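Q: Heads up, there are several structures right after this.
Please treat every number below as a calculation from the coordinates, not as lab data. Note that the structure is predicted; figures quoted are calculated from it, not measured. Cβ atoms are built from the backbone, for glycine too; each structure is taken alone.
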Structure 1
């Protein structure tokens, strides 16, 4: 869900929780060595994620209808499917006709709008049969306004000044869970474990993970993985404590907002370096970030592809998200079409597929990432200067003898490119021209918002 300002009734409770997190983090940093990061599942290093908005994906809005798209998504190179929340949605305070995915009524049931639990289990089996992975969106920070726990376990919730379950932030259709209650924590872990054991999912994307105490995640993640496969845990948040608490990946809000400013011509391409330097000092080595040009929030509320990265701007930034170090790329539902409008969040608003104008573009990038170790999340990254650094962002990725050169014109003007480094010259493979081509020290030009990806040794 999208961050918003805290209402007065929750400010004290949540600020206290945040301060406890910060204090714990500072104390640990001062008295102990850095905690080791979790060992990431091997399959994610050269993997990718595709976010599925079930409600809007098909005219039917069901899991079975979505399943008809698996063949083309597999062919496009999609590896991991992240499904937005599958739980029933609360009716009290409901927004729009169908409500928010993130106002969960019952953690251990499937939303009947999408189908049955048997439908979901069959879909997971079908996905796994194709060698693909499955994540589900989990909402641990709050429930919906008529959640089952509100009547069965009223002590699970933060109370407002009137002694009533408090609204989470300014989301009137939700109620804030109280992580000081150990029984609530146990129940949350049990509910998450239910989906792992019953349906065999491969991990979770955890909504508002930044507002849930690190002490909970340090309990929950090992408990979820105990006796089962190594799960992939993605946190919606960019707090430094999240990877230290067991998450494999976090959100790159600092980099995403820098990308927005570069796309708008407000900042030079070099500003991306500043963000990366800050990121390296903030997170433990080995932290993975989820890079994207859009997701459900950015599409519905912030214009994303049809505004911020509209037209020719989309391609170089998409290449950036697909080829950067310490990152896993995300494609949002419909970007391959592309769907260039804001999808309604609380009502039916189906996408229409059929053109797939970006499918070949994404297939090319996803295939490169899958087969070339140089684009693994843990492969090395080195900036190179091949032109005006304020407009051209270029870098080399390398691992195990494999090498990829990426050149991006992040400006609205043509740019002159000169590859002076001898080790980058020769006849590398131009990924999007589908041929090996001579690359010398002679200058050449790249068009506005242009991009070139060279693969060496092919």
Structure 2
């Protein structure tokens, strides 16, 4: 196995002479195999190994025993050791993340703290071929595109995965042959996380009833997806450089005439590239966000805009397509009465609300427009207002019968806390009609009994 891993290290330039390599070691089989393999590879390449262990704070005495096990191992091997204790569940709750997402985020923060302390280097993690299969299935179920289906890479920035192409059976044999002691994380044997369910229940089911070699099949598919994804990414980079008319720290202007000539696949990638450059990441941006911007840009009406998250907006101005981050202002509580017919400017959000009532037979409904919605006028109680959220807000989302806390809705939609006060909410005297840009209320939906329709449109 050493030769196979060494070949990958050389092919993908994972480790260079004199490199500092921070190895994430939990004490489990995968990370122990990675550590010992890297020790063997030190005979071929001169580099430094630093052992890192993060105690997630969720398994009490067992986690403390794991920490001590790795610390003692590092002493035996005469390797520098770094450890840290965190509260993963608390962090997950604070950030609105799953436990798995929180654990991953905390690990990489910790690893990069070590890199900073030792003067730079790379992070080696023990993802293997089976992990890749699980990742592909998880991403598929979440609805990822081709970029997600290429899975994890041997090298991604400062992260390297030397044993990514090794399956779990080879790892277990390697450990057994060398009588290497490992620790057992009992939570890995319980289907309490999505990844665990896929590993413990779904993959064995597929192997038994559909494809006994599903792990290898998914591995091969990931390479096919990677080839196509990498080509599209390179093409998109060239198109992006060609389309950018002006680029500033918080503002990018694209040439609309060139944008509309590209295929939709490339247009979507161009928008993602703009957001990546301005925001630093695509975290929190959904396919719906990206699609709405493309739709706006193709429509090309001057003055129209789409509000995204993190204070980023997309708007059009003649032949210019603009994506920018607006200056962040703290939003105070506000409530403005809105007439049933007319235009109302909202200073706090720099937007305009347009309202008008029509007989139902005169209305042509466009369900795709996130910022123009239709309500049964005769069901509205008293006056109409636009405001931001309030503690205890509840509404009945369209298509549901029961109510839901607005706070929970924002968490489910993964809207960052700092953005939630900026999201306009349309209300009457009793209920929420519309969380603008996201969901309308089931109470005011258009039915066969509707006679008059209130149309509300948000203009940038």
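Q: Taking relative contact order in percent (Cα under 8 Å, 6 or more apart) for each of 1, 2, which is largest? The partial results should precede the final answer.
A: On the way: 1: 15; 2: 11.
Of structures 1, 2, the maximum of relative contact order in percent (Cα under 8 Å, 6 or more apart) occurs in 1.
Q: Assign the value 14.2, 43, calculated as Rg and Dmax of the Cα atoms in Å, for residues 43-146 alone, to the correct structure from 1, 2. Walk me through the intermediate numbers first.
A: Working: 1: 14.2, 43; 2: 16.1, 46.
Considering all the candidates, the number was obtained from 1.
Q: Given a computed value of 2.6 for distance in nm of label points 7 Å out along Cα→Cβ at positions 75 and 379, which structure among 1, 2 does it belong to?
A: Working: 1: 2.6; 2: 6.9.
Among 1, 2, the structure yielding 2.6 for distance in nm of label points 7 Å out along Cα→Cβ at positions 75 and 379 is 1.
Q: Which of 1, 2 yields -12000 for helix-only ellipticity at 222 nm (-39500 (n - 2.57) for each DSSP H run of 4 or more, over all residues; to 500), as computed? Mind showing how you got there, number by number?
A: On the way: 1: -9500; 2: -12000.
This figure was derived from 2.
Q: Which structure, out of 1, 2, was Rg and Dmax of the Cα atoms in Å, for residues 163-418 alone derived from, given a value of 20.1, 67?
A: Details: 1: 20.1, 67; 2: 25.1, 80.
The read-out comes from structure 1.
Q: Comparing structures 1, 2 by Kirkwood radius over Cα pairs in Å, which one has the largest value? Show your work: numbers first, answer last.
A: Numbers: 1: 23.1; 2: 25.6.
Ranking 1, 2 on Kirkwood radius over Cα pairs in Å, first place is 2.
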